[in-house]
Structure 1
Amino acid sequence: MALASRKASAVKIRVLGSAAGGGFPQWNCNCFNCDGVRHGTINAVSRTQSSIAVSDDGVDWVLINASPDILVQIRANPALQPARLVRDSGIAAVLLMDAQIDHVTGLLMLRERGSPLPLYASAQVLADLAHALPITRVLGHYCGVDAHPLAIDGAALTIAPLANTTFLAVPLLSKAPPYSPHRDDPHPGDNIGLMLQDSASGARVFYAPGLGQVTEAVEAAMRQADVLLVDGTCWSDDEMITLGLSKKTARMMGHLAQSGPDGMIALLDRMPARRKILIHINNSNPILREDSPQRAELAAHGIEVAFDGMDISV
């Protein structure tokens, strides 16, 4: 990705990783998809664990979630390493959607910063990362963390140095991570969706890599968006059970499957957005195979599948 001059422009989103936790192929999985992509016997490409980067000038970026694959993702995206100084990064800040392992452990890889890492997350997420999984305490012995509690009351914010992008948290109904002391006692802020808005044009992107239940507030936010970048984890609710990979349904794991009368496809069909894109694709999902019937069904509904390196401009 070429570096750009500092000037007002459209919000830019780079998909750093498009897979669910474990990536694709998952290290210990020999399902049809994982075995096939390893051996080149299916029409599919590898993917790292889900994360996006947001910029409005192509120079400074806000990282949305920090996956365990962050170092691979930085190497694959030169704009995140602009080399203006002997030690440098294009990552100006990190915003977390939740405290899940596959969204936060990459923070540890940023420990060599020369200044405290600006970190935006809900009070619930910051508490989990200070105590239950004490990543912020560990980072205190390295670069340090400049924590910013993220409001979930409908107030938008800007994150310096991005001057032309606003960020608005939309609370989701879902569980905290398994390690959280309130795993079975959900709190507002455990998980959020995120509305990104270009302050000049007013164009909006709604991002929710984990979306298990669609409340009235969430559906209203989705209807306002020009681009939807949302949960594509599983094709069917019983997918993981059928393949012998888990005893949990997609909904039990906090994800709305694509198929079925109440699935993601039916939801997206109701939305006026000009682009509808699925992200956070689990290794079991047949939509990873570009020539699968399920992939063709998505295309028939005007739904895209995110891939690592995908660019989205608003």
Structure 2
Amino acid sequence: MDILFVADPLESFKTYKDTTFSMMREAQKRGHRIIACEPKHLVWQRGGVVQAAVRRITLTGQADAWFTEAEPATVALKDLDAIVMRKDPPFDSEFFYATHLLEQAEREGAKVFNKPRALRDHPEKLAILEFPEFIGPTLVTRDPAAVRAFHAEHRDIILKPLDGMGGMGIFRVKDDGLNLGGIIETLNKDGAETIMVQKFLPAIKDGDKRVLVIGGKPVPYCLARIPQGGEVRGNLAAGGKGVAQPLSDSDRRIAEALGPILATRGLLLVGLDVIGDSLTEINVTSPTCFQEISDQTGFDVPAMFVDALEAAVAEGR
């Protein structure tokens, strides 16, 4: 198959841990041809189809010069076998526009994973609202008074922006309410932006677990991202330590309940974030942790993903 990865610049990849790289490596091992572009390279013009200026690459197996490439080319997305959308967050206006171009490519016959409409319909913080039975006490609001009331009820809370990534902009306010007003003003821009507030979950000391769901089925291991030092955030980007471990019964129950639902909507790959027994986020834009789980457990996550991708393409999904 010809597989196009719409991603960040290849030169920015940290191949020792990059999930998109691990997908490419497994696909090439099976004989598939690897193509790459960035969202900015997508183009449509009336009378034509969605095209992209792409790089046809071959992985070398080397740590530094990890790929070679042929002459740049322009291709119609409908002529490729699969397009894998792997642009990292944030989900900003340009990401939004890229999903519309990819959805137009779908109308022309392209197969895109995850589906562009599903990416738009499942903002990673807000997607949990559909599954209240699995989440802890949560508030979504612009209203400072509502945040203060939530704090008065729960006493120890987490506040975060809806467009954050990698633990960016997350604050904890304990029982004393120290600096709550300043944090609210910072995050909600004096009432201009909506924020999420959640009851603090002490189980974070055991890790913010990334549970991967591929083709509707859970990977049998998760990556517990454990906060280090005085941090409240377990995100790897915030210095958390990643420890792979088997899914708990509650992890599996959440994954098996949500997996089939999300898969039918065109979400081939999902990353569920779970603290203790509570679902905190549903990541769909560019879920990671393939290499960390594979390296620590021996379970081949990239192989499971490419199996699911091949099956989806064969079934015309």
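Readers should treat all values here as calculations from the given coordinates under stated rules, not as data from a laboratory. Computed from a predicted structure; not experimentally measured. Cβ atoms are built from the backbone, for glycine too; each structure is taken alone.
What the table shows:
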read-out	value
Ranking 1, 2 by mean count of other Cβ atoms within 10 Å over residues 53-60, the structure that comes out highest	1
For -8500 (helix-only ellipticity at 222 nm (-39500 (n - 2.57) for each DSSP H run of 4 or more, over all residues; to 500), calculated) the corresponding structure among 1, 2	2
Origin of the value 35, 22, 18, where semi-axes √(5λ) of the Cα gyration tensor in Å was derived from one of 1, 2	2
